[in-house]
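Multiple structures follow.
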Structure 1
Amino acid sequence: MKKLSKRQYEIMCIMWNADRPLLASEIVKSRDDLNINTVQSSLKSLVEKEYIEVADITHSGTVLARTYQPLVSKELYLQEMCSELDDDLGAWGIVAALAEQETDIRKLDKLEKLIAAAKKKLQE
């Protein structure tokens, strides 16, 4: 699995959070910092990398346009990227680094709950 650029990852996140295939114009509207040329270029690259596929061709106003859907889940992508990291760092190093850099108390609370659930599962 090929690593995504920051912009490709941002576009994939938009698609992962959508409940249906999206038009390039819908992706552009979802964020202020996106423009149609960047999105279309990223979509082309994501199709070539086999992260997304053309789901359908539909009418968008008076023209035909492609809709795109993910072929790879966010969970699978993150697992693959973590497995490629240096073995010295490992999963614990990733979690520790994220915890140290996190500034949102809610995300740290969520991490704490995940750890508690994992501990409970191991104790059973």
Structure 2
Amino acid sequence: MSKEKPVIFAFRGNPMCFIHVLLNAIDLHEKGREGKIVIEGDAVALVPEMREPDHMLSALYQKTKELGLIVAVCKACSMKLGVADAVQKEGLPLFGDMSNHPSMSAFLDDGYQIITF
């Protein structure tokens, strides 16, 4: 098993871009790497959309949730875009240790490698 610890910071709210975040996180996880996800920026608005069964990302989103790969959703962006309640209802952690945004330095301090999408 690899000792690499990648964390994907996903900023883009475009579903065609975000599908690669989900696919890569699952792939990393299945290959023995952690493959964690932090949802930031416009991407936070996808959370209430992806929970809908007919959304193109729903199955992949549910799988990443089941695997525990989504480790943080930006608190500031969720509040600004009006999805904080939906994020909490999904059981995802709103996180904001840096002016209500997830801090990359905290992940680096924990040995993660940052990947941005």
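State the single structure among 1, 2 that was used to calculate helix-only ellipticity at 222 nm (-39500 (n - 2.57) for each DSSP H run of 4 or more, over all residues; to 500), giving -11000.
Among 1, 2, the structure yielding -11000 for helix-only ellipticity at 222 nm (-39500 (n - 2.57) for each DSSP H run of 4 or more, over all residues; to 500) is 2.
For which of 1, 2 does distance in nm of label points 7 Å out along Cα→Cβ at positions 38 and 102, calculated from the coordinates, equal 2.8?
1
Given a computed value of 0.98 for Cα Rg over 2.2 N^0.38 Å, which structure among 1, 2 does it belong to?
For Cα Rg over 2.2 N^0.38 Å, the value 0.98 is produced by structure 2.
Relative contact order in percent (Cα under 8 Å, 6 or more apart) was computed and gave 32; which structure, 1, 2, did it come from?
Going label by label, the one that fits is 2.
Any read-out appearing in this document is the output of simple, stated calculations on the displayed coordinates, not a laboratory observation. Nothing here was measured: the structure is a model prediction, and the numbers come from that model. Cβ atoms are built from the backbone, for glycine too; each structure is taken alone.
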